[in-house]
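Input: structures, listed below.
FYI, it's all coordinate maths here, none of it is from the lab. This is a predicted model, so every value here is computed, not measured. Cβ atoms are built from the backbone, for glycine too; each structure is taken alone.
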Structure 1
Amino acid sequence: MNLVENIREAATFVGSKSKLRPSIGVVLGSGLGGFADSLAGATSLPYEEIPHFPRSSVTGHKGRLLVGTFESVPLYVMSGRVHAYEGYSPHDVVFPARVLGTLGVKSLILTNAAGAVNTAFKPGELMLMTDHINLMGLNPLVGAEFPELGQRFTDLSSAYDVKLAETCDQAARRIGLNLRKGVYAAFLGPSFETPAEIRMVRTLGADAVGMSTVLETIAAHQMGVRVLGISCISNMAAGILPQKINHLEVMEIGRQVQSVFIELMTSLLPIVHKQS
């Protein structure tokens, strides 16, 4: 089977497990997996049960796809993702996003944990992604062309949907949340960046840095799916503070901000549902 057939087989399997047909998908980054527990009437599908689905090996990424409702809004929620640094190809990394697009998702909310490059940011804040810089050296559109997935030469001048971003900003203001806005730079990882690399990306215009999201954004955009990106600022990037960066601390900040993230989703998702 080729890539498109594998995507369709996975989508058919997921679709057979629930009568819900959500138009919104949410991908939960490091430390934000608790949101999945907020779903009502959820069907939980471990990644290993879904045909051709990649399996996460990273602490904090449970590896299950849930279908349920949140504030009466039907959702697909990916509790955990896979990363290229785990040894997966770009096609593997974006496979789940492509499955969600095939299932009928029109709006995809991608979240991640990120290190602050902008020194005005603080750990525990949320940042609305306005754009990204892909420094991973990878692109999921490289290789054989599959017209069924969209244009090979995909335009990314509005990689993060402006209307979704405005809706998210308004939702944040309704709950009194100071939602930061900025550009996300993605490195391959898994090592954290050096102070020199952080100085470089600051010069390039980045506000935060991480190891995920951009490949999924590209693939979703190719399929015509609107993307909203939200970063949880989990630490200050290398060289800003005189201390080491620790993945467990990144996870802990994510857990601390979960209640704020859930409050934002409570304000945001019913509006996005009406727009989808």
Structure 2
Amino acid sequence: MMTADSGPTSRVFFSQRLRMHYVDWGNPDAPPMLLLHGGRDHCRNWDWVARAFRQDYHVIAPDLRGHGDSAWSAAGHYTMANYIYDLSQLIHQQQLAPLTIIAHSLGGNIALRYSGIFPETVHKLVAIEGLGPGPRAPDVATPETIADRMREWVDETRRYSGRRPHRYKTIEDALARMREANAHLSDAQTRHLTEHGVNQNEDGSYSWKFDQYVRLWPPYDMSRAMVAALWSRITCPTLLVYGEESWARPPSDGGRLDHFRHAQVLAVPKAGHWVHHDQLDLFLNAVRGFLA
């Protein structure tokens, strides 16, 4: 039996023939809560949040395809449709609906779109800086044609085909890179995120677990207007979180907030993009209040 201090159990599910990894924090009779990480991240970045909620919820945290311990796409192609399907499959296979979702960045983008497509399956939703840009005004033209976008994508993909994952000679070198990425992290957070985020190579060096190709955005996706239409279909209470020191814009910018039926906004001071790391206690208290 899992104790309050024990870690999660690693589990596997399959989606589009890919072996997908997630961690299960136990308490299966409690209401389900799914934690969805951001780009180039991994499921163990949620450990502090999971421990805070595991007594009241059945907490599950997956690795996105191409991330963490989930399989990489053989084609090196990662689309929003793929990510949404993976999320839908995990919820369907494990019979988690209706559930609460807390998601960050890319994960937030996925969760928001999923919640608009399947609104009946989501009980409450917390999205940390997952909105992306809002819809353009009708008089603002798309700056590129599909031919331009395809040529740019082909050129960029060709460049990435020659790239090799960076190798850090020691784990301390990888730790230094993690500190550089987020100066708000404590030493303990930095070490935890790094140790769960790297694999050791055969030569003893270390590389991040994510596929380099996840950095490439497909040349075509839902339009901004289509995404906003999905936001308007979300029926559950929604909390949109952003860090006041982040590069991301507040949800109200560009009229994005206007597309939600039941959204609240939480601005977190002294926090960057990783709000749930930078101001953990404030974030947890706010989310507890929202979920209650």
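Where does the value 26 come from, among 1, 2, when relative contact order in percent (Cα under 8 Å, 6 or more apart) is the thing being computed?
It must be structure 1, since only it matches.
Just checking, which of 1, 2 has the largest value of mean count of other Cβ atoms within 10 Å over residues 166-173?
Sorting by mean count of other Cβ atoms within 10 Å over residues 166-173 in descending order puts 1 first.
Looking just at mean count of other Cβ atoms within 10 Å over residues 126-133, which of the labels 1, 2 belongs to the structure with the highest value?
2
With mean count of other Cβ atoms within 10 Å over residues 46-53 derived from the coordinates and found to be 20.9, which of 1, 2 does the value describe?
Working through the options, I get structure 2.
Rank structures 1, 2 by Cα Rg over 2.2 N^0.38 Å and report only the one at the top, that is, the highest.
Structure 2 comes out on top.
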